[in-house]
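Structures given as structure tokens follow.
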Structure P
Amino acid sequence: MSEEDRHLRFEGESDCEPAPLPTLRHSCSHIMAQAVKQLFPDVKLAIGPAIEDGFYYDFAKPEPFTSEDLLRIEQRMSEIIVKDLPFVREERPREAAIRFFEERGEPFKVEILKGIDAATVSLYRQGDFVDLCRGPHVPSTGHIRAFKLLSCSGAYWRGSEKNPMLQRIYGTAWLSREDLDKYLWRLEEAKKRDHRKLGRELDLFVFQDVSPGAAFWLPKGMVIFRELERFWRDVHDARGYQEISTPVLVHKRLWEQSGHWDHYRENMFLVEAEEQIFSLKPMNCPESTYVYRHHLRSYRDLPLRFSELGRLYRFERSGTLAGMFRVRQFTQDDAHIYCRPDQLQAEIMGVLEIVQLLYGAFGFEPRFFLSTKPEKAMGDPALWQQAEAALQDALAKRDLPHELRAGEGAFYGPKIDVVISDVLGRDWQLATIQLDFVMLPERFALEYIDADGQPKRPVAIHRAIYGSFERFVGILTEHFAGAFPTWLAPVQARVLPVSEKVAAYGRSVFERLREAGIRAELDDRNEKLNYRIREAQLQKIPYMLIVGARESQDGTVSVRRRTDGDAGVVAVEGFLAGLAAEISSRSVTLTVGRS
């Protein structure tokens with residue numbers, strides 16, 4: 001079910017839990033709709049659900065709302081709130097409700113009602129405003145004490161490009177003014193940290209209209225990409241993974257065999273060549289089976305851990321693209337583990353160890369969610385029980401608390417989803433660990449010869465840790481506000497001679513850094529020192545090494561840290577040793593210099 005359909009059901013069909021904030025926000029959306037109808041009587045009402053951190057309402061209006069319109073709507077909402085109008089629930093026969101909204105000229109409400117299979121429906125009234133709604137609501141408009149309208153944008157009715165374009169107004173509402181102010185601060189901070197803005201300013205990556213939804217990685221951005229790649233490879237090589245690489249352009253018969261052709265074709269980029277149909281691969285899973293089947297496998301060969309940094313392509317609508325967070329081309333850190341059922345627990349524990357290790361390097365504390373067998377599932381029920389027990393036991397043995405999501409596993413096996421929170425408290429789902437008894441093993445007839453000499457099906461484990469490099473780098477950019485830890489920073493140190501007299505010494509320090517493998521720059525321009533320091537800080541370089549006559553004489557550098565300024569004078573060798581230790585430990589804080 002799409003997000004749009006979920007919100008439509010909230011309006012007209014499904015039950016709504018009376019949680020305080022969603023109820024408050026949904027009530028606020030009704031107040032906003034009332035204000036809009038008073039100020040713009042000709043607009044037509046669509047839907048107005050509560051969403052995470054706020055609400056929206058869609059209106060049919062020929063011209064977009066302006067920022068001045070939002071201010072007028074906010075003022076009118078405040079007037080409605082002061083009146084403390086009660087929210088009154090009314091139940092009417094569905095046909096009577098249809099006639100009511102037809103008489104009011106509200107075609108979208110009529111369409112919703114015609115899709116509801118119920119004899120009676122509920123409406124809510126506050127003053128002279130009436131809306132179709134299942135509820136619940138706060139007792140009266142006066143209960144809304146802290147709200148703000150945020151923005152407006154276009155949105156298709158029911159989320160389909162075939163339907164009319166509506167005008168959507170977003171807002172937020174909170175239980176107190178203090179909570180609202182904190183949220184508005186987070187929004188402003190998020191704007192400052194926007195990875196698209198920082199990507200341009202720090203020369204990391206850009207997007208161009210010649211290739212929508214695909215990043216152009218600039219040299220400094222590729223440093224981050226390669227460091228993440230190096231870290232990932234170090235971790236996986238040490239744990240027995242074998243890296244593979246599979247083709248990007250694949251014949252449609254592979255996708256027919258995997259089932260993607262029937263269920264995922266609209267999200268694939270198709271290519272015709274020599275009267276045959278190919279696709280740019282949207283995922284790596286099916287191709288890993290060809291590597292598995294390259295040899296006859298014995299029970300002694302398992303587990304097989306195939307890792308792949310695969311370039312993938314998915315057709316996302318242009319209106320849904322969102323910088324690095326939603327792209328058409330991306331690199332996924334995939335792995336597919338093929339193992340015996342009795343090996344499941346150990347393999348899951350190994351993946352969980354990698355999750356904790358990789359995320360811990362960035363200061364993230366992962367949270368775990370276990371999704372179990374859905375109502376419609378394929379495979380032996382006994383194998384499901386064994387797999388779910390293996391997942392639970394692996395989480396328990398690693399002492400990882402988890403939340404159960406009963407019935408939310410994939411049709412082919414249970415899974416663990418991993419969520420992290422960034423510095424602004426936003427949640428991101430990254431790693432997924434999925435068990436697969438059916439999709440790959442059955443569709444591609446995978447086998448191993450067991451100890452009894454009989455062929456058996458392996459279990460496949462699908463897993464990704466970063467998810468995609470693009471999205472992960474976008475998250476890191478915003479989490480660190482572009483001030484990456486030293487080991488990940490494109491430039492780790494910049495040497496700043498105070499004058500031309502010590503330029504030669506400054507160059508010798510720079511060359512020693514480069515020889516030691518440090519990503520360093522030399523800024524010996526004829527500009528004021530404070531100006532050059534400010535530039536280095538704007539570029540979020542971890543360390544600035546200022547050298548003058550005394551440093552030149554003593555063989556030292558005056559260390560200035562990005563985070564807290566002056567860190568004292570250190571011998572060049574001492575600085576190199578400290579920086580090497582910081583980089584090798586992948587510390588998220590700057591440690592070199594005076595503590």
Structure Q
Amino acid sequence: MASKSRRSKMQWYRMDLHLHTPGSNDYQEPDISYVDILLHAEMRGLDIIAFTDHNTIAGYRAMMDEIEQLEYLENLKRIQPDEQRTLAEYRRLLDKILVLPGFEFTATFGFHILGIFSPDTSVRQIEHILLSLNIPPETLDEGSSIVGASADVLSAYRMINFEGGIAIAAHANSSHGVAMRGFDFGGQTKIAYTQDPNLHALEVTDLEKHGRRTTARFFDGTKPEYPRRMRCIQGSDAHRLKVDPRNQKSLGIGDRVTEIQLPECTFEAIRQVFQSNDFARTRPYRSSRDPYDHVQSAREEGASIVQTFHEGMTRRGGRLYAVIADVCALANTNGGTIYVGVSGKPKDAPVGIQNISESVDTLREEIEHKITPPLEVEIDAMETLGKPIIRLQVSRGDDPPYAIDDNKIYVRDEAETNLAVRDEIVQLVVQNLSQLQTQQIDQTTDGGDDKRATADHPQVSASGIEPPRTGVEIIGTEQRKGLKYHVMRDLRNGSVVKNVTRKSARRLWHYAITERESNPVQPNKVEWQGEIGLWKRYKRGGVVRYDLVQREDGSLRVYFGVTDDGMHGPWAAFLTEDDAAD
């Protein structure tokens with residue numbers, strides 16, 4: 001059967017990668033034909049779909065068997081007119097729509113994982129994958145979401161990826177999803193299930209929503225315990241052709257669509273996007289009258305530890321150097337994205353870049369000549385509100401520390417770029433030396449324990465409550481020749497920096513030192529919740545921050561400048577409703 005025609009020009013395609021067929025035993029319209037499914041996909045304007053029946057490839061196999069039988073009759077010249085029309089319709093539709101084989105696998109604890117494969121992958125090979133994931137042979141064709149003791153989530157990710165497929169956590173934020181709310185499993189397990197390198201994307205049900213509580217915002221790379229930014233897509237999970245009028249949550253084909261930007265409409269091109277860090281190449285589908293603006297969406301989120309904005313890049317005034325400093329800082333921290341030609345204030349009109357090609361060349365030359373060791377940075381052009389801008393995508397470097405002019409080492413501290421101090425440089429060197437060993441550590445976990453390694457978050461109190469995961473803590477002070485030297489702990493990564501004075505301190509450190517000296521905590525004015533409390537809530541740089549207190553062995557630990565990303569567990573009680581995070 002002919003595959004979808006290839007197109008060489010980069011363009012947007014509409015895809016729904018989560019469709020059930022009569023091959024699932026809970027399909028709501030079992031008498032629907034596979035031609036009917038393709039016709040409805042065409043009517044909804046879809047370019048790419050995937051058949052993902054429960055723990056089976058039976059639906060896709062049934063369609064291919066029907067086509068094979070019709071072609072056999074055609075070759076024998078025994079095909080009937082109605083059969084010839086059906087075959088012609090199959091050929092027309094499959095030339096227009098790329099149909100991918102796949103399944104929705106039920107892993108241990110009932111989590112659902114999508115495995116999507118190339119049309120060149122045989123049905124038998126996909127069935128072998130399901131058998132390897134402990135789907136019983138006698139239930140392989142049932143299409144049931146209940147299969148007993150199957151393989152675990154991480155094994156499913158690993159096998160799907162190893163076999164050349166795309167692994168997607170199905171409806172991750174909802175029922176049977178690996179990031180759903182209210183499911184009682186350990187924090188380390190949830191981290192592993194959503195950050196595993198073999199997982200390509202999270203399918204979510206709130207991709208069109210805005211605010212800090214959305215799933216995409218939670219997994220944008222700013223959370224200390226979730227540093228890998230995850231691609232979030234949406235799919236219909238259709239068990240029928242059209243939405244059920246009696247139950248609006250039972251969607252039909254194409255009721256939740258993702259657009260993907262491809263040079264050609266092939267599985268290989270799709271998988272390449274899912275393996276990349278270019279998150280602007282997938283977006284929720286919207287009509288042409290209301291297109292999705294990736295840059296404007298980023299501006300609405302604002303500057304963070306993983307993204308930053310520059311209106312210009314002129315040498316005069318140090319603007320170009322500021323961009324290169326951000327490149328260095330992101331490579332030394334979590335990686336991230338830099339937008340040039342637009343401010344971080346979403347209401348400001350974008351300035352734009354006049355000569356894109358020349359500016360890109362300048363940036364490449366500056367990065368090549370100024371940053372050591374060599375660093376690969378993806379640079380391209382985008383458009384926002386009718387203005388062309390430049391985007392730099394920086395991966396977390398694998399050979400830190402990175403330096404400008406051999407001796408200026410920058411790091412990202414929340415939404416700011418700063419020169420690294422001595423102890424931070426030591427941490428980067430240690431990170432580089434231990435990276436090979438870290439890669440060899442098995443990321444699997446049995447769950448149940450929500451405490452991370454003491455290197456990341458030391459000194460858990462006797463109450464068992466971890467400190468917040470952003471902000472700073474002053475853990476020691478000594479006076480030498482009339483000058484106070486402080487020891488600071490970065491709560492995001494647990495690193496300790498010594499010999500910090502008020503004069504040498506960066507902004508958040510300076511704030512913490514000043515507050516401790518001029519506005520010490522008064523326990524009787526703290527808003528207590530058991531052993532933890534809120535001392536102060538304030539806004540800096542448009543971001544709400546919290547100064548928090550924790551009682552421990554008769555003394556107080558004070559955490560300054562905590563953002564909502566760091567307010568986990570019991571600390572979330574102090575969040576305002578507008579700033580509460582998932």
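Laboratory data are not the source of any read-out in this text; all were calculated from the coordinates shown. Since this is a predicted model, take the numbers as computed values, not measurements. Cβ atoms are built from the backbone, for glycine too; each structure is taken alone.
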Winner on FRET efficiency 1/(1 + (r/R0)^6) of positions 232 and 432 (r between Cβ atoms, R0 = 25 Å, to 0.05) once structures P, Q are ranked, highest first: P
Matching task: 4.9 is the computed value of distance in nm of label points 7 Å out along Cα→Cβ at positions 96 and 544. Pick the structure from P, Q. Q
Work out which structure the value 2.3 belongs to, where distance in nm of label points 7 Å out along Cα→Cβ at positions 200 and 488 was derived from one of P, Q. P
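Consider the structures P, Q: one of them gives -11000 for helix-only ellipticity at 222 nm (-39500 (n - 2.57) for each DSSP H run of 4 or more, over all residues; to 500) as calculated from the coordinates. Say which. List each step's numbers first, then the result.
Numbers: P: -11000; Q: -8000.
Going through each structure in turn, the value belongs to P.
Mean count of other Cβ atoms within 10 Å over residues 224-231 computed as 19.6: which structure among P, Q?
Working: P: 17.1; Q: 19.6.
It must be structure Q, since only it matches.
Using FRET efficiency 1/(1 + (r/R0)^6) of positions 208 and 392 (r between Cβ atoms, R0 = 25 Å, to 0.05) for the comparison, can you identify which of P, Q gives the largest number?
Details: P: 0.00; Q: 0.35.
Result for FRET efficiency 1/(1 + (r/R0)^6) of positions 208 and 392 (r between Cβ atoms, R0 = 25 Å, to 0.05) over P, Q: largest is Q.
Ranked on percent of Cα pairs over 25 Å apart, for residues 144-383 alone, which label among P, Q comes first with the largest value?
Details: P: 63; Q: 51.
If we compare percent of Cα pairs over 25 Å apart, for residues 144-383 alone over P, Q, the biggest value is for P.
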Out of P, Q, which one gives 29.0, 93 for Rg and Dmax of the Cα atoms in Å as computed from the coordinates? P
